[in-house]
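Please find the structures below.
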Structure 1
Amino acid sequence: MALSANDRSIAGFTMAGHSLVHWFETSIPIFLVVWLIEFDVSVALLGLILAPSYGLFGFGALPAGILADKYGTKRLILLCLTGMSVGFLALSLATSIYTIAAGLLVWGLAASIYHPAGLSLISTGVEERGTVFAYHGIAGNVGIALGPFVAATLLIFFSWQLVAALLAIPGLLAVLYGLSADFDPTGAVEIDASEASDKALSVGDLFSNSRTLFASAFAVVFVIVTFEGLFYRGMLTYLPEILEGLPALEGFVVGPDLEGIEPSRYIYVGFLVVGIVGQYVGGKLTDRMAPTRGLLGIFVVLAVLAVAFIPVTGMGIVPLLVLCGLLGFFLFAIQPFYQDAVAVHTPADTRGLSYGYTYFGEFGLGSASIAIGGFLLDAYSLAVFFGTLATFALVGAALSAGLLTYLGRFDSPQAAKTGSDD
């Protein structure tokens, strides 16, 4: 089915926002090597500088979701795009490590707004929600892949200050585009946007809405998303380092003109590119099956792939490439399913709050796997690390099976279009 004009307008606006959030996010580590030399600081200090900004990216999602319900999703997304661009412009003017920290904090706070606001907009404004979730996810993966590639390439020719300013330009252009975008943010549900904003944000309503959410199936969805976040963040954070040290890649050369460049980095980029396909397929499937059924199946696959990683690495480069391709596909294919599960199991007029809690779990609580994974890799072995990731996936599968068993009658692709299901 072709998208309506309203669906197309929302899709274009949210795709631009999602790609740029990850464009900025994944370009930041490219600057770290330059800043180490520029400011003569330790990796530990730069880690302390970076951690709060990434922490805000996750933990700021909850208040952002509350604000989205009160002030409107379009307004919040425009604020996000403006704030991220301003943060990078501030980086371009930085003269010390402390002004770098300030610019990063501005970026992190602004970036935290996007996911609850953008996904809330799709869930309440789009009729063909699964298809737009797929396009939205693809745009995010494009940003993930392009951000570090463009930053690294520009740094060959220009100073890091100029590169930071150049990276801000697409964000400013997206703000201009968003100001001209015209759509109905509640076109797919039976509520009025002004009515929804009147109901949101008071302290009493906040506690009441939160209590209602966590007394429903959303409580289980929240825990499912948190375990998905633990798997996701642990895999994305440590896979490049793990690949670089594998015997299967010893002597493997990408090409004669790229001597000295680690092939593991190209495998990782390929892993992210395959994720684009996974996002699209997962999004299309949410229009055809219950989201918890999809979550159950993909969690099981991810657990199997994690357990298989160690034996597969001993089989040579081709099996390793296949395994990484499958991991990339399913790691990103699962995301439209949990996004849709939130829409199915929450009322439309608190969708921003719902997605705020969702990304609090995904990016905030899920970031705990960075510390857990680092400890396991340092103190134990790859087998223990991947076994732990497999355990995260199996817990997610068990919770998905429980939700499907006891609440399956509510869990259909059409359920959320009425605005409330619990």
Structure 2
Amino acid sequence: MDFALDARTEELRDKLLAFMDEHVYPAEAQFHAEVEANPDRWGPPPMIEGLKEEARRQGLWNLFLPSKEGAGLTNLQYAPLAEITGRSGAIAPVALNCAAPDTGNMEVLHDFGTEEQKKQWLEPLLAGEIRSSFAMTEPDVASSDATNIGTSIVRDGDDYVINGRKWWITGAMNPAAKIFIVMGKTDPTATRHRQQSQILVPRDTPGVNVKRGMHVLGYDDRDHGGHAEIEFTDVRVPASNLIAHEGDGFAIAQARLGPGRIHHCMRSIGIAERAIELMCKRANERVAFGRPLAEQGVIRDWIAESRVKVEQLRLLTLKTAWLMDTVGNKGAHSEIQAIKIATPRTVEWILDKAIQVHGAGGLSQDFPLAAAFAGIRTLRFADGPDEVHKNSLAKAELRKHL
């Protein structure tokens, strides 16, 4: 395993670091001020469009997609770039058109969509003209088991009719989210993993009711387009909106999650790195009981532990990306689960210590730490809770010793 950056990645990394210094970090205050100034508006403020234009001009666009429509990067090449964007998670991923859930949805359409579906939805998503959401989680079942979903997708002539209730649908409060990929059951009598299908539902389809935004530890995540509760009541769409075939929904969902977990984990490492920087800066500036916090033994212990933890995490995630590139997602399955378990938990610990060093300020809107903590805590549920991944990983380990 060689994790040294190749020339292409080094070039993009240098360009992205400069873009962050020159355009993203200086825009953070204005970004959050515009969000606060428009309490009834969901999604990023208008100033983000200028950043998108600049990113596109510099060739920092669709870096996540490993095909000619994107930058053609491998998972290992994209990973360090995703880490950099995580340092300003509300702005940089959107500016580069590399934000979830659009990345996963674009991958689904790219890999499984028809030419008509790609023309109608993938192309405007790749151009950054619209946003999208992925509607799977439901309030009435334990969604940690994706086969539990109860939303029905019933064939009726040349259409499908959809009925069900979803929640925590990321980005769906943003009016720019023009298309939803909805997962439901087309055949409840089929084998457990062949009951589900995925279908494209335009936002303006009659019967689609985006009811409310869910709060995350008090945050509405307005700058990310929120997390919506949505009702689908007799929603009728053409049969041509089905993605792939009936019964393929579970397999498509699994394929969607592999690269997404690399993206999430590397962005989270970027959050951790910024938290360590803020923690060190605060410790050097503040004096308590006659000496700087930086001279307190417990503070130094937290900083040292944070550095060790983040380096371990990065190496594990890079190994996972390398395995995905060399032996495929199936061959990297255990490592994908391992990073999903380790990353949110570890970054949560680092953020907690950074908040503690900041005192009451760490809990406030004056620093990015509290909002980052809420987001990272959410990640321990997103794409499956810790316990599901631990159970599956342990089963794989046990099989080795049968």
Structure 3
Amino acid sequence: MKTKNWQAIENARQGALEVLLHNVHGPFQGLPRTAAWGYPEPYTRDLMLSVPGLLVSGNNQLIASVKRTLEVLSLNQSKKGHIPSMVHDPENLGASDTTPLFLLAAGMFRKFTGDDTFLEVAVQKALTWMEYQSPSDEYLVAQQPTSDWRDEQWVLGFGLYVNTIVYSYLRILNDHKRAELLKKAMQHFTITASANPHHLHEGMVVKTQPYYALWSYKIYSSERFDLLGNSLAIVSGLASATRAKHMVDWIETTCEQMKIKGELAIDLAPNFFPFILPGDVDWKTRYAMFNMPGDYHNGGIWPFISALHIAALVTAGKYKLAKEKLYTLTDLITISRNKELKYGFNEWYKAQNGQPMGQDWQTWSAALYLYAVDCVEKNTSPFFSE
């Protein structure tokens, strides 16, 4: 760790604001850019995941951009309530996480402004759409592979990340009864038998580990670790305090083992592990092009996820560890592909060497860095802890 001076974090916070203000107007209807150069388009999921950081920024221009982005999404919502993958393009549909993220972001904006009826018609349509995403007509939401933020990785059936977003929006929109029923459904174990003669309901709890499964559907599941989904499970309160603390300890222990084996170069957890290796049952041929071990969705280090992991550490009461991770993240976001930049806020970094591999000045990297700083400063996770 190079820096332990809070001033370095203050400097990086100003750097994040510079990135976000640069990205706040792009070439598509003036909507925010996903990244300064590589992604000029307004990707819905990126901008919705950025909302907590934009709201805690205190910058009126960024806060106004949240309102406008949500309003444009509501105008481009499908007749059935689905939210498009691009804010400006009502024909670009098919994502499993855009509608739940819209609902979560709308709930956060309502809480931030005190306007409990903001976009009420669009919110109700989106809630109806989400109820139809449950194949059992109950509470767990299902998805198709590569339809969430992992556009190069298979998550089949009931995915952890999407269902934690659903749980979070139900809470922030005050549908506590449905949230509790979803939580109860998720607390069932994954089914590990080769047949299910008793027609048990599958869940997302892994019998032998403290974390939730990446996905589960009938007798099939993946018990690889999803840092984003499990961090959201902690931050949202879906994971109990005891489970959260055991999970935090497990992550630290496992990452130390990965460092010893040369699989991890820095003190930040990969987004996903153990890595899928060629020859594994869940390896896809296409992964050789985009998703090699330690890369991209197969174990890359994503600053926006590291920021939410820091928020989870704060939620779990691990304040000292959260601050240490924030210092490490601050060091990481200085590294960029464009060597002329003081702060890279790159999209993702290779796990084995910590080198930037994505686009510099990524909006969600900068926005959620602001959120992580706010969490560590205040020892709370705004919007979720309330």
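None of the figures in this text is laboratory data; all of them are computed from the coordinates on show. Computed from a predicted model, the values in this text were never measured in an experiment. Cβ atoms are built from the backbone, for glycine too; each structure is taken alone.
Here are some notes:
- Which entry (1, 2, 3) yields the derived value 26 for relative contact order in percent (Cα under 8 Å, 6 or more apart): 1
- Structure (1, 2, 3) behind the derived value 33, 27, 19 of semi-axes √(5λ) of the Cα gyration tensor in Å: 1
- Largest in distance in nm of label points 7 Å out along Cα→Cβ at positions 10 and 290 among the labelled structures 1, 2, 3 is structure 2.
- Which of 1, 2, 3 leads on mean count of other Cβ atoms within 10 Å over residues 314-321, largest value: 2
- Of structures 1, 2, 3, the largest value of Rg/Rh (Cα atoms, Kirkwood Rh), for residues 218-353 alone belongs to 2.
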